[in-house]
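Once you scroll down, you'll see the structures, which are given as structure tokens.
All of the numbers you see were taken from the coordinates with simple rules; none came from a lab. Nothing here was measured: the structure is a model prediction, and the numbers come from that model. Cβ atoms are built from the backbone, for glycine too; each structure is taken alone.
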Structure P
């Protein structure tokens, strides 16, 4: 699923109209028909609130189709007809000629009529502002939005909720709280914003006849992953393969009091299919973990010769879970970055020691995957958590490009980027909000890389599978812990692979 900004949509529309010759009113009609597709015939009474832009034109066209269906429709129109686009005015004049009830809104008394109409209707259709909104909603428009939110039984927004900034998901002063948003062609970037769901409600994406070649021409390599995409990436195993074909994974994790992080990350690597998994940990916790880990090998990080051999022979190294934010962890990371030629996944305390030392990433000859949560990202990037939340995709993309890494920024709608392409992971839920989940993901990604997946692909598949496990388990469980994910991994990966 492709993601778009308001500028991308403007360029796509402009190209269709100016170069291909698809008239704007044709796109408007197609949009109206797709909105109609999402309105149940059981509903009979509607209020449609429009303005003078093209979003309002979509609303006027929907009004015509509802009237033709025999429904009761009241239309409220904001703004001057002198400022209407040609296509919007055409649709307004058609419903006017049909004898539709159109209330011009210009003063507070008109809002009283709107309130009364909303109370008695079944569905409110919001067609005030579209993807081009760039200024604060004030005055009579803001009052109208408040009245619509307070008095509507069910709101459908066309393209985006009015007052919703298309790119960031910010509320521009005031915003419609939709039950359903019917958007066109591409998923809007702002829908990914923190808290956006409270305003968009259910999001439905509909095609309005724009050629795929035009979308591809202007799209900027930002996507939301789905299960079909992931299924294609999961490699089927050759029946003649053996453990050596599925790679050697080295996990450097754990310290006194934090054996769980080492266990979870190591066991996740085992359960997601790595051929040989070795945990490197300090000798004080080696015996504890030896009793818990059956399939993985364990070595002491104090054994320099053995550790150096493993670093050079591994197909992927994961470092950080439970190591502690200290000089020892920094020294271990420096060793790995200087000696390793295989990909390295850095998480948890491996990230924490990069705070103020990000230049360490320059001194390496190995590909790197970073897997920070918001707090860790703030520490290594210098941005505040609020700044990251407001502009997650661009900050993540710029950071990955600047430091030549694959960045997996964890959280709601996890972002995976190599600085050129962005993939958003929609799986996972708050049922998974517990300690060890990040350690589990680290082990999965390291395992997939060891098995031969390219690092960006491994990060995408790992994030999706991790969240998908949580989603499946949470249907029957109030909370899902890392051990539950680990147990489910082999069967869930197989389930995705075998989907028809």
Structure Q
């Protein structure tokens, strides 16, 4: 008997800002990453340059939202802006989609850039060129037998919303986002029945915890932004159901799982609290329609006063998701004990302790396939009646293009094989899982650093590491391409298949 259902969604995941390029083509306006220069994984945060009204200049870190009043982001000569070209999917999408279909994909999780649909917001009207571009992409997916799972927001709103409106702390943005979603849901009705409102909405918590010099005002703003996004998501869930009753809608959480470093109960308590604060605080609202009881503790500890109006509460309850999409890359360890600096995890997103039982990627992300199984059970137990969808899981590392055009990546095959094996075991044990779309099926620009050399894909893109317009942008099938083809075609059974 097959482990996965016949309609299980096998595929991959891509992101508009990281893969499309064409940053100033087709009527699109700039988004935040368009202003961000490339760095390396030794540099914790990407940054861009702004100019103040008096002519002085400064830098803004990615996702910090700290742009001085009246300042404008600028593009400076002599710096690399990797997202401008990215993987050039904007011009290669038919070729790329054909390669994914060749692998046997039945689904592709992709994002739509808000800045292509409404480059100047509602007041400036719809950009028909952007609408037709995405209509062509979705139609091509359907023609090739792939269900598009459309993510509506992944940090790609027109940047003037940040510079002029103050970003998601401005309640007016809810209306703008809902209208953007309405256009997508209406224009592309029938081309997709799986929609995701926000990508890793809880990433705001990680941002707050990892940025230096976070003030009380910053904390208040981050929680208000998250609340406004949760309300916007809930309103879009209801809208999507009204436009097409066959639509299924989710809102995505970054999967933040791990262990207490020691058997000291205080370490276990610290890990439990971390998952409440960083993940369940958001997931409970998405799935259960209300803030959990521990939310008051979270607000008090962060010095936050959150105004949840009766209208907001009603929206959140009425806009509960149909499925819960989440990402899983790694796990972390937390401790209340003093540790040597050499034991600190290399993954800046978690800032935990290295797990002595696990290997790590060159970027410090610990490889924990058993933790993936644990994560699936944790979410299944907490949100029992809600189907799960894995929308990101993968390994970013260095690949080498050989002279004959081959790319040998046994490490990627091993990573995915063991994660899918554990996922299969979890499904056999009762986890309700509807699909798996790994990150990322095609090499693209790293969100955190802007590097191309941190490669995740089954398809190698011949582009320069620094994102500069060097390289042929030719596509090459990696060994993992052929291996995953066997996984898709066997509905997850052919995990032991050797790569050519």
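Computed quantities for the displayed model
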quantity: Given 19.9 for mean count of other Cβ atoms within 10 Å over residues 391-398, calculated: source structure among P, Q; calculated: P
quantity: Winner on relative contact order in percent (Cα under 8 Å, 6 or more apart) once structures P, Q are ranked, highest first; calculated: Q
quantity: Highest-scoring label, criterion being FRET efficiency 1/(1 + (r/R0)^6) of positions 79 and 359 (r between Cβ atoms, R0 = 35 Å, to 0.05), among P, Q; calculated: Q
quantity: For 1.13 (Cα Rg over 2.2 N^0.38 Å, for residues 103-294 alone, calculated) the corresponding structure among P, Q; calculated: Q
quantity: At a computed 18.1 (mean count of other Cβ atoms within 10 Å over residues 191-198), which of P, Q; calculated: P
quantity: Comparison of P, Q - label where mean count of other Cβ atoms within 10 Å over residues 175-182 is highest; calculated: P
quantity: Structures P, Q, by distance in nm of label points 7 Å out along Cα→Cβ at positions 39 and 111: label with the highest value; calculated: P
quantity: Test item: distance in nm of label points 7 Å out along Cα→Cβ at positions 95 and 183 calculated as 2.4, pick one of P, Q; calculated: P
quantity: For helix-only ellipticity at 222 nm (-39500 (n - 2.57) for each DSSP H run of 4 or more, over all residues; to 500) computed as -13000, the structure of P, Q it came from; calculated: P
quantity: FRET efficiency 1/(1 + (r/R0)^6) of positions 7 and 167 (r between Cβ atoms, R0 = 30 Å, to 0.05) - structure with the largest value, from P, Q; calculated: P
quantity: Among P, Q, structure where P(r) over Cα pairs in 20 Å bins from 0, in percent as derived comes to 22, 44, 26, 8, 0; calculated: P
